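Have a look at these structures, which come just after this line.
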Structure 1
Amino acid sequence: MIRVDDNGWIAQDGGEPPEVRFVPTARTYHDVEALGLVWHTTDTPTGVSGAELADRIVKMPEPGQRSASWNFLIDRFGVLHVSAPVTRGTWHVKGGGRIGGRFVDSINHSSISVELENGGRLKLINGKCYCDPFEESPKYLVENRGIPSYTKGGLFEGFTVPQCATAEALVRALAAFFPSWGREGFEHGHVDYNPQTREDPGPIWRENLLPAILDRVFGG
């Protein structure tokens, strides 16, 4: 069982799942007022692990490196990689938007973020699935992870059972720590704020898996 402690970090009581790995990042904003959670997908191939992604953001970015960070990352095995406490904002959304029932100038200063290790939108080429930039190359191959599924929006990678279990455990912990959020606080996605460039966490998560998780946590 996991919970959020008084300092905003994830704490684990006993040896029950999920497995938690702490990889604190320097890429944070201090003293934020978190009004909700924003879901993301990593949009990465199978060859890039969630642990590798979490390790990449420990230090400040070097020249030419993508300036991104998050509070939590859930990998394909259900491991919860904790990069920042819920008292700090991270670099995950550009600009402002509506969250927690009000408009804010900076979503990063007003939310916490969860990355789901996932290939996002896929393209089927010669019987195999590839993520962005959709080239037939081992660098972009997606396999042996979530089952790819066609939706009305196209082909997307699915999510693993361990990922969903950890996501539900995290939602329960955060709902207890932020009781004012309610269900609405967990329904935000990256696409809500940067729809011209992002579509994560995608229709499989937004339309099917997340509503089922929130039904179990808050009641359907």
Structure 2
Amino acid sequence: MDLQWLESKVAPWLLLIGIVVVLIASLWLLIAAFRTRVWWGLLCLIPPLFLLFVIFRWRRARWPFGTALVGLLLMCAASGIVWYSASRLVPYDKIVKEEVDGKEVEGRHLTLTGWGEKSYSGLLAKSDTVVLQMANPDVTDDTLVYVLPMQRLYEIDLNDTQITDRSLDMLKNLPHLKRLHLRGTKVTDEGLRKYLAQNTTLNRLEYSEGQAKPETIDAWEKGGDDRHAMAD
């Protein structure tokens, strides 16, 4: 079975269906409790105490409680798929210390360039990543969805990927991004002008010759201290 299909298609639906089933079961249980006694219903409004109703009024609670368990199992199955995907990243994952803006920072480095896998959903479990190298030709704008939770990310290597200006619009939401590698991508001068104008933290940029006009890069470098762009 295709793991990428499981991660991208099956897991989200399992999670969504599981949540809906749990919500329906919770409402069902609450109605059953209020129909038994008002005070039972009020007791079930306090999450840990609903178990008392399940224990002492099992015949009324068994069906909604069993339905809730089914929903929880579906949610666990979805989480298991994502966890398994994340476990495949372990060989490419390391915690290192390096100097950032004059300060020593300890963080997670993920080196996925050339790793040969097809799915990147395991990145969702690596939200503490500070350096991400994923210069692979199968990386697209849609792949960047898995990067957005990385609010500590300060460097990302997207050289030789299929990303476009749409990815730049997504990356502007990373508050600590300082180093961006875009050589060999489909990013345009128009996208760079718009993105660079909105990003105040970035101070290192790598791009391809002809990808950006000289005036675009000059304006960005002069707009802040310690900014440097390198064309390849």
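Where a number appears in this text, it was derived from the coordinates with a stated rule and is not lab data. Predicted model, so just to flag it, every value in this text is computed and none were measured. Cβ atoms are built from the backbone, for glycine too; each structure is taken alone.
Couple of notes before you dig in:
- Highest-scoring label, criterion being FRET efficiency 1/(1 + (r/R0)^6) of positions 37 and 189 (r between Cβ atoms, R0 = 35 Å, to 0.05), among 1, 2: 1
- Which of 1, 2 yields -13500 [helix-only ellipticity at 222 nm (-39500 (n - 2.57) for each DSSP H run of 4 or more, over all residues; to 500), calculated]: 2
- Structure responsible for 16.5, 52, with Rg and Dmax of the Cα atoms in Å calculated and labels 1, 2 on offer: 1
- When distance in nm of label points 7 Å out along Cα→Cβ at positions 77 and 125 is calculated for each of 1, 2, the greatest value falls to 1.
- Looking at relative contact order in percent (Cα under 8 Å, 6 or more apart) over structures 1, 2, structure 1 comes out largest.
- Among 1, 2, which structure scores highest (criterion: distance in nm of label points 7 Å out along Cα→Cβ at positions 53 and 109): 2
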